[in-house]
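Multiple structures follow.
We did not get these values from a lab; they are worked out from the coordinates using the rules stated. Computed from a predicted model, the values in this text were never measured in an experiment. Cβ atoms are built from the backbone, for glycine too; each structure is taken alone.
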Structure P
Amino acid sequence: MDLFAFKTLLFLLSLIGSCVGETLLPKGPLEAILGKSVTIKTLVEHPEFDFITWNFSDGTQQINVVTLSKAGLKVADAYKGRATANTTNGHLTITDLKATDSGDFSINIISLAGTKTAEIKLKVLEPVSGVAIKSNLPEAIEHNSTVVLTCSAKGSFLKFTWLKGATPIVADGKRVTLKTEELSSTLTFTGVLRTDLVGPIYCTAANNLETEKSGPFNLTVHYGPEGVTISPASPPKVIRSDSNFSLSCSAVSSPSASFTWYHNQEQMEFGGPSLHLKTILVHKFGSQVGDYTCMAKNEKTLRTVPSAAVSFAVMDAISGAKVSGPSATLIAGNSTANISCMAMGGTVDTITWMKDGKPLSASSRLVFSANMTSVMINLLQKEDNGEFTCQLTNPVNSVKASYKMVVNYGPEQVMVAGEKAVEVNDKVDLKCSAASVPPANYTWKFNGTMTDVKTAQYLIEKAVYKNTGTYTCEAHNAVTGKTSMYSHTMSVKEEGALDDGLSDGAIAGIVIAVLIALGAAIALIVYCRQKVPVESPY
């Protein structure tokens, strides 16, 4: 049979069975990748056939691809080297797919029982490639900039997806909008926020067969400054001038903000995130309470934001406090004293006085100066002896200094302590005391005659009768020139003369014994009178 007759036969047989076998092929369309291979499978595992033909139509003409018969497989010239059919089930495989392979493939299974035919559409897709993101801006300003990101790719039937990290970006149709075309997708952020492009950002392009992802995309969004604060926010009202004090300014900003400092709204010739106390002193700003603010500026956003103000003054600490008092000898009832207090350096706000650790108060004898730098005492009394302390205070420190004042007085309150009567051979110990500054010198007289004893103690180891008499102690203060005396009388008695007699217990025992004896005698008399009969006088 010649080729023409064969083709004519196939055509006629196809016409005969053209309505049969519509379930031979799966429902299309079938998609495949350009340059790769595709296998069109039949839904019949072992079809009975005399001939199986596969044809292709691009919409303008239909051509034969392969013919399978008992004699073998015949491939049309247009598909030689690219097409083959499975001799068992009739599956058609085409390799090295071309764009022109897109179209309708039909199968005819011809046998004596008739002809079965079916058709399926094949789409040859261009592979997904070249997925990339581009921005309309190299960098953006938060709230000001509109950022347009364009994702482009090559391929067929593409669908685009935008991701921030691993999270899909959802357009709200207002601030964030999305526009998709055949080979690109455009994502627009109007009034971009710093959080919009934190990701990084990815774009995926896909069709039913392939998915490709772009490289990570990052775009810097500049923002701020905001949250401009000074630390410490509440410094002490007065700062010590020699302290290690400084103010620091911070702000939320991208890029980092630059800082300028202001004193009472006037710009200082200094910039930077920290303002040190030394700089404040150089500008001579610290002597009065002032307001300090910092101004943060972003060179990209061109925004300038001030901090809240902090207020304080700078003060020198008090140093070298000194108390001075009288250098002459002071005598109670005769001298006056002026005690003064001063600081060698620093600023003094208040002065307080104490004596022996207790607050010192003004009186008729004690007068403070108007500025409390001195105290005048007139006339001095013995109670003025002690330590006078002045305390100099300002808001940054406090210093104390002391002066010990000695007021000479006395002697007074002279007393002699000792026995008023002793027995012969007893020890005699008389002690003289007097209130006196400086301590008094003591001398003793016996019955008006000066003795050799010049101490506060007059001691006799064994008393004799001639030691009976008057002992006079004289106390003398060499500074005040005053002398006071006290006389003490003592008698010496014979041995036993000063015995105290029976003790109270012995006396009580004797009284009890006498009472018992008297009771026994009375009882005996009563008993005897009852036993002896009395004769009647009649």
Structure Q
Amino acid sequence: MRLRSPGVSYAIITFGLAGLVHSLSTFQWPNPQLAYTDKMIYESGLNLLAQGCPSRDNTTVPAQWLRIAYHDMSTHDVDDGTGGLDASIQFELDRPQNIGQGMFDSLNDFRNFLFAAPFFGMADTIALGAVLAVAGCGGPLIPFSAGRVDATEAGPATVPEPQQDLASHTEAFRRQGFTPTEMIGLVACGHTLGGVRQVDFPLVVTDTEVDVQTFDTTTNFDNIVVSEYLQNTTQNILVVGPNVTTRSDFRIFSSDGNVTMQRYVHLLVLSFALFTPLASFLSSDMFNETCGNLIERMINTVPSGVTLAQPISEPFNYVVSEPLFSYRNGAMSMATTLRIVNISDNPSRTVNMLWADRQGSSCPSSGCTSPSTGSLQASLGIFGGIQGLTADRYTFNATINATTSISKFWFEINENDGSDLIVVDNGGSGFVIGQDSVFIDNGRSKFVFLTVSEISYQRLVVAVRGDTSSSVSITTFDPHSDASTPPYLPTIMTTNLQLDDSNPVEGGYTFFTANVTGTVTFLNISGNVGDVSYAQENFDMTVVDFPFAQISQ
């Protein structure tokens, strides 16, 4: 017996984790930006590059990611609202303050491990890189908000430089929106990772036998950079370097008589006297909390007029993937997935997808039902590992009456432990299918590989409920760039589809086709049938499952 109707909203789940109470959140579907942001935080390949604070070129990947994020943000001016974290760094790499192979490597990381979207560009990716960098090296989990707008030109050359005096640094950080105390904190937080490369800054690191002079003796995100400074054991070249002019960290750290720096370790000093491990933990926790807040503000520093989406600090409890449709032999099929964040592992769980038809004649009032066809564990990346969360992704492939079609769908989760069914129904409205007259046919489309030329592409087939007088066009978003150096700009192209001779008219559907590159990630579909226009925006090509076709030519 179904215990709740599809009009019931998401169940709210709370659970204890490491002594804290977490409430996994939801959002009103469809919201491609939030769904994609969740995917980028928890399931993108960027997680793999930052996991475990991996080394690269005698520094770490996260250190390079955190540096590029600050340098990108440094163009901000609070007085006129311009600049900020907007990917203008792509146009600024020829400046002395932005020197370093790490800048190019970081942008290549973001370019090569990014399924970019129209609503999640390079600026968002740079900001996310900073968040993953901090967490990957053992630092705090920083909430992330998407919605940055990529710049199309360079910003002002306002990145602080080591040879500048304290007044210049204080003014630079004021312009960015930070007080003198916050300047001390942000520099300490940034310089817990990485160091200074000799070849890039020979006036700072004068010993030519040294490749990178690190800021402290650990690679992790911790307050050792502070404690070593206060104990006069620091190796920070910007504190004790042979060139007094470039001792910028010393000038900044000591600018308030070390009051701020001592705040980050005073409990650590106390722990030496009391032999209390908890005091050391609290000191590190205070440093992490301060750094988390400052770095969140840093990455959220954007030009005026740019509005960021709601922050995400934990995975959404339910995420539905793009529904994929296909029509063949008089029947329509719909495939989708549902990711469920686990309260606890339950191999006995069963999940059903239900749907209502458009005419109310083929499905019962409780909805047509299709059980899950299987499940796989979904890795939740660095954040999920730290939060102790796991997830399962359930797959569905339903056969739908083509005549009565589908108007909306929802899910029922049965833990089979005596508890109530959980209804996942998008806040009571169901996951509504806006139209079924123009859609990409997932079964007829193909991923084509030409064996001789080794060229691959996607052959899209769009089904149109209409005759040959209908028309279809697509606007594709391809984040891939053929440029060998930054800036890496997406390719946006509009294509008119042609009648597909290999797929004749069937069941009132006419089929149109076009070839697109295999790197297209999102597209918009626009169709005209008679006097009626249909549209589907932000179709997610990263979840399609086209049949593979290998052709010898």
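Can you spot which of P, Q the value -3000 was calculated from, given it is helix-only ellipticity at 222 nm (-39500 (n - 2.57) for each DSSP H run of 4 or more, over all residues; to 500)? Answer by label: P. Of the structures labelled P, Q, which one yields 16.0 when mean count of other Cβ atoms within 10 Å over residues 38-45 is computed from its coordinates? Answer by label: P. Consider the structures P, Q: one of them gives 2.0 for distance in nm of label points 7 Å out along Cα→Cβ at positions 414 and 438 as calculated from the coordinates. Say which. Going through each structure in turn, the value belongs to P. Which structure, out of P, Q, was relative contact order in percent (Cα under 8 Å, 6 or more apart) calculated from, if the result is 15? Checking each candidate, the match is Q. When Rg/Rh (Cα atoms, Kirkwood Rh) is calculated for each of the structures P, Q, the largest result comes from P.
Comparing distance in nm of label points 7 Å out along Cα→Cβ at positions 70 and 382 across structures P, Q, the highest figure comes from P.
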